[in-house]
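The numbers here are math on the coordinates, done by the rules we state, and not lab data. Nothing here was measured: the structure is a model prediction, and the numbers come from that model. Cβ atoms are built from the backbone, for glycine too; each structure is taken alone.
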Structure 1
Amino acid sequence: MLSSAVGPAWLRSSFGIAVVNILDIQDDFELCNQLFSRLAEFCNEIDVDSYTELERVVTLVWHSGGLIGNGGFHYLFEGDFSGDPGFVYTAAAYQRIGASRAYEAFQDAIRQFPGGVLPADIDERLRAYESLPKATWDQIERRYYDAAKDTETCLARFIREHRRGYEDLLNQKKS
């Protein structure tokens, strides 16, 4: 059996050995990642309409960031988030946390589509995406990636500023 002195607190809490409040994690990345993971335990698919604002902000920023980080905007645009056609709530979540550079890159990506609106049909969306020069997407993605640390810091600050709300949300979802 592991003692409570082994490993970081967030890891111990994953094993249920020393239940530590996720919201006490000091490292920004770990705070965001662990809260996102805990929220995903309750519902493993994105359904924006069913989320509270606090849940929506963490889920949309962290999940979209993971997708973009693993395959650029192409990877994000290959699918949809239920309840967020055109990723309007997703973009707004970046703005809500104050991640202005990532928000601007996200908005710039959306503006590349006809009329500045993502086509609802994914095949049509990808055709429009692929019709643009790779250099255009590289430049937008570079701006997004350059803002990643700032986005992480902004999201962690948002979580800490709304600690009580997240405590209530986690306790409500546990029961």
Structure 2
Amino acid sequence: MANTTFTGPVRSESTLKTISKNSSTGAITEVITMGDGPVALADENKTLDNATHSGRTLVVPALAANRTITLPAPVAGAHFKFIYGGAAEEAENLIIITPGNANFFIGGIIHLDSNADNVSVYSNGSSNSSLTLTDFGLFEINILAKDSTNYYIWGQAEGADVPAFADQ
């Protein structure tokens, strides 16, 4: 396969996609889509995929019930940026999980406490595959696939209750 080097800007009337190709099967996997607008997630449990969600801002709406967002199997470089698009602090929980306990989070988030002190909350880096935002307010959570097993996680979340990392 040839390499192409650009000395000027790369332009597209639609989007740019980064892919990975399996060296033995030739299968193509979309890793990240750049250039599309934000994705407004519905008030439902959701399993994400790289082609639609990676590389885009994912807007979480006000929730009517506890909701779980499941990340796809990690592909190095896949990036998911979550923000809250509601208008008030939630009475519901948002749970973000990896596909399973073998795929865990590395990193942490800053909790901006609306009724006490602020605290940093960290994954244990070896098995925590679930993050729960309890009765959350404003947040920005970034998740980046480190490799084909694990995800880096960082960001901040505001609310009265401290977010929690756990195993699934």
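Here are some notes:
- Calculating relative contact order in percent (Cα under 8 Å, 6 or more apart) for structures 1, 2 picks out 1 as the one with the greatest value.
- Computing helix-only ellipticity at 222 nm (-39500 (n - 2.57) for each DSSP H run of 4 or more, over all residues; to 500) across structures 1, 2 gives -500 for structure 2.
- Parent structure of the calculated result 2.8, given that distance in nm of label points 7 Å out along Cα→Cβ at positions 34 and 138 is the read-out and 1, 2 the choices: 2
- Which of 1, 2 leads on mean count of other Cβ atoms within 10 Å over residues 50-57, largest value: 2
- Highest-scoring label, criterion being distance in nm of label points 7 Å out along Cα→Cβ at positions 74 and 90, among 1, 2: 2
- Among 1, 2, structure where mean count of other Cβ atoms within 10 Å over residues 58-65 as derived comes to 15.9: 2
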